[in-house]
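Below you'll find a set of structures to go through.
A short reminder: the numbers here are calculations on the coordinates, not readings from a lab. All of these numbers come straight from a predicted model, not from anything done at the bench. Cβ atoms are built from the backbone, for glycine too; each structure is taken alone.
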Structure P
Amino acid sequence: KKIDTVVRNATMIIELSEQYDSFATMIADWPDDDFIGLLALLHKNGSRLGPKTCQYFLRFIGKDGFVLARDGVAAMILADFITTHPTSKRDLKLVQQAYNSWRDESGLGNAQISRILSLSIG
C-alpha cells in the first residue's frame with residue numbers, strides 16, 4: 001500500500017505541475033487566506049494525505065500554514081471560535097476566518113499564530 005501511495009502522490013504532483021508552472025509554484029502562490037483550500041486540494045487528489053499529514057507536509061516544505069494540533073485546537077475552543085476539533089467544512093472555514101483575522105490584526109503568519117495558540121494552552 002505504501003509503495004502505491006508514493007506512485008499515486010507522484011502522479012498527483014505531475015498532474016498539478018501541468019496545471020500550474022510547477023508544484024512548488026502552486027504551493028508558494030496559494031493564498032494564505034485559503035490554507036484550508038490547499039489542504040482540501042491535496043487531500044482530494046492525493047493518496048493517504050489526511051489533514052494532519054498535509055498540514056505537517058506543508059509546514060515542512062516552508063508553506064506558511066497552521067497545524068490543528070491538540071493544544072492549538074483547545075485554545076480555539078476556549079476562545080469560543082469552535083466547539084470541537086474541526087473536521088467539517090463549516091468548522092474549517094471558522095478556523096480559516098479566525099486565522100485570517102489574527103493575521104490581519106497582528107501581521108504574523110499562520111505558522112506563528114499556530115505556534116502561539118499551541119503554547120498558550122499547554
Structure Q
Amino acid sequence: MESLRPEVEPFGIHTTIVNPGFFRTKLLTKESMTFANRSIEDYADRTAEQLKWSEAQNGQQSGDPAKLARALVRVAGEQSPPRRFIAGADAIALAEQKVADLKAQIDAYYELSTSLSLD
C-alpha cells in the first residue's frame with residue numbers, strides 16, 4: 001500500500017494502511033481459522049500454542065468493532081487521510097514499541113549506514 005500511494009495520489013485517490021489491534025469479533029474462533037491439512041512437524045508445537053492463545057483471547061479483545069467501523073468511515077472521509085491508521089490502544093502500544101526498536105537499530109548502525117556513499 002505504501003508503494004501504491006504515490007502512484008494513485010496524482011489522480012486524487014487516497015490510500016490508508018489500517019493496522020488494527022484486537023477487536024471483539026469472531027476472528028479468533030476456530031471457525032474463522034484455517035490450517036493446512038498437512039503440517040510440518042517442526043511447527044506442531046507452535047501451531048498448538050497459537051490455537052491455545054487464540055482460544056484464551058477470544059472474547060477478551062478490548063476493541064469495539066462498531067467503533068472501529070465508525071472510525072474507518074471518518075478516516076476515509078477526510079480530505080487528507082493518514083498514510084497509516086493505527087486502530088486501537090493495543091495497536092498503538094505495539095506501534096510505539098516498533099518505532100522505539102527501529103530508532104534503536106538506526107542509532108546502533110548510524111555510523112556504518114552513513115559511511116556508505118561513494119568517495
Structure R
Amino acid sequence: MATPRFQLFASDSAVSWRFMSANNRDLGHAAFAFPDVDSCTAAIRLLCDHIASAVSTTVRAGPRHWAWRLRVGGVDRAVSSRYYERRVEAHNSCRSFQELVRAAGRPELCQMLRWR
C-alpha cells in the first residue's frame with residue numbers, strides 16, 4: 001500500500017519537491033526551488049522537524065480563488081499545489097497537509113524524478 005511521501009524533481013539548474021498523498025494526489029510543494037539535492041532534502045527535513053509549529057495562512061489567488069502557504073521561521077516553506085474556490089477549503093487542505101507530513105515523519109528516502 002502506498003503512503004504519503006515526498007518526491008524530488010531535478011533539472012540541470014534546480015531541484016524542488018512535492019508531497020504526494022497515498023492515492024498519488026499532489027498535496028503541496030516547495031515554495032521555491034533549490035540549487036541542489038542536498039539543500040532540497042535539508043529543506044524537507046526542516047519542514048518535517050517544525051511542522052507542528054509551522055504557521056499556516058490562506059491567501060487570495062485571484063478574484064475567485066484561495067491558496068495556502070506554510071511558514072517556518074518566517075519563511076514560506078510549502079505552498080498549495082492548486083487553488084480553491086473557498087477559503088475554508090484552502091484552510092482545511094493546509095491542515096490535512098500538515099497532519100500527513102507529521103504522520104509521514106522525516107523522510108530518509110525520497111523518490112527522485114527528472115524534468116526538462
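Looking just at relative contact order in percent (Cα under 8 Å, 6 or more apart), which of the labels P, Q, R belongs to the structure with the highest value?
When relative contact order in percent (Cα under 8 Å, 6 or more apart) is computed for each of P, Q, R, structure Q gives the biggest number.
Of the structures labelled P, Q, R, which one yields -21500 when helix-only ellipticity at 222 nm (-39500 (n - 2.57) for each DSSP H run of 4 or more, over all residues; to 500) is computed from its coordinates?
Only structure P yields this read-out.
Can you say which of P, Q, R returns 20, 48, 29, 3 when P(r) over Cα pairs in 10 Å bins from 0, in percent, for residues 15-86 alone is computed?
Matching structure: R.
Given a computed value of 0.95 for Rg/Rh (Cα atoms, Kirkwood Rh), which structure among P, Q, R does it belong to?
Values: P: 0.99; Q: 1.09; R: 0.95.
Comparing all candidates, it corresponds to R.
Comparing distance in nm of label points 7 Å out along Cα→Cβ at positions 31 and 103 across structures P, Q, R, which is largest?
The maximum falls on structure Q.
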